[in-house]
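Read-outs throughout are calculated quantities, based only on the coordinates presented, and are distinct from any laboratory measurement. Fair warning: this is a prediction, and the values are worked out from it, not measured in the lab. Cβ atoms are built from the backbone, for glycine too; each structure is taken alone.
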Structure 1
Amino acid sequence: VRARVSAVLRMLDPGRLEGDDRAVAEAVRREYDMFAHADSMPKHAALVPERLLDRYAIAGTPAQVTARISALANDDRIDRVVVSPQIGAPGQPITRDFITGFGEQVLPFV
């Protein structure tokens with residue numbers, strides 16, 4: 001999850017953030033290693049503090065994910081949720097299982 005959040009922060013305009021969050025986004029942009037982008041835990045991911053994981057990522061059991069997405073749906077500042085599973089490739093069983101599980105165990109309840 002930390003590596004995925006670092007990728008999000010790399011694309012985010014640090015000017016939209018304040019204080020420590022801005023400093024983290026600037027550091028990630030400076031230190032981001034595109035050659036390590038697909039690694040599960042690249043060095044630049046260590047720059048992301050725990051507090052930003054909850055802000056930019058959702059992970060957990062189907063019930064936890066459902067609760068988090070439902071809460072976000074009630075926040076007027078949120079206009080979309082992007083599902084970006086970091087598992088397998090298209091056509092692999094693990095990928096199909098994730099998409100099927102998400103469709104059956106999360107989406108109907110949000």
Structure 2
Amino acid sequence: MRLSALVVALAPSLALATPFDGRYDMADCQNPYSDGKVEVQGDAITFYETRCALSNPTAVADMAGATFYDGACSGEGQTWARRMLLSRGIGGELVVIDADGTYIYQPCP
């Protein structure tokens with residue numbers, strides 16, 4: 001009975017895992033003070049001083065693995081909505097495209 005309750009409790013978080021889950025950095029994974037760090041975990045992406053809850057994943061036709069998300073973001077006392085596309089580069093990089101530009105993050109161990 002306890003095991004089934006645990007499985008039921010964990011099921012939503014397991015379902016929210018994305019192919020982008022992991023830690024990334026724009027330049028240097030070893031620098032603990034880098035403001036280019038990004039972490040994707042389940043239904044959230046966390047940037048330096050900003051966190052976005054991701055919803056409504058929509059696969060992009062003819063772009064294997066590319067996914068649009070609606071982001072409900074907050075940081076530095078403000079909140080905003082942001083539409084973003086997440087994809088993988090050839091070398092495993094995380095590619096984030098939004099209204100402000102294209103950002104490429106290297107995977108971190």
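Tell me which structure, out of 1, 2, gives -15000 once helix-only ellipticity at 222 nm (-39500 (n - 2.57) for each DSSP H run of 4 or more, over all residues; to 500) is calculated.
The read-out comes from structure 1.
Tell me which of 1, 2 gives 2.2 when you compute distance in nm of label points 7 Å out along Cα→Cβ at positions 28 and 100.
Label of the originating structure: 2.
For mean count of other Cβ atoms within 10 Å over residues 60-67, which structure out of 1, 2 has the highest calculated value?
Top value of mean count of other Cβ atoms within 10 Å over residues 60-67 goes to structure 1.
Using Kirkwood radius over Cα pairs in Å as the calculated read-out, with 15.3 as its value, let me know the right label among 1, 2.
1
Ranked by relative contact order in percent (Cα under 8 Å, 6 or more apart), which of 1, 2 sits at the highest value?
For this comparison of relative contact order in percent (Cα under 8 Å, 6 or more apart), the top structure is 1.
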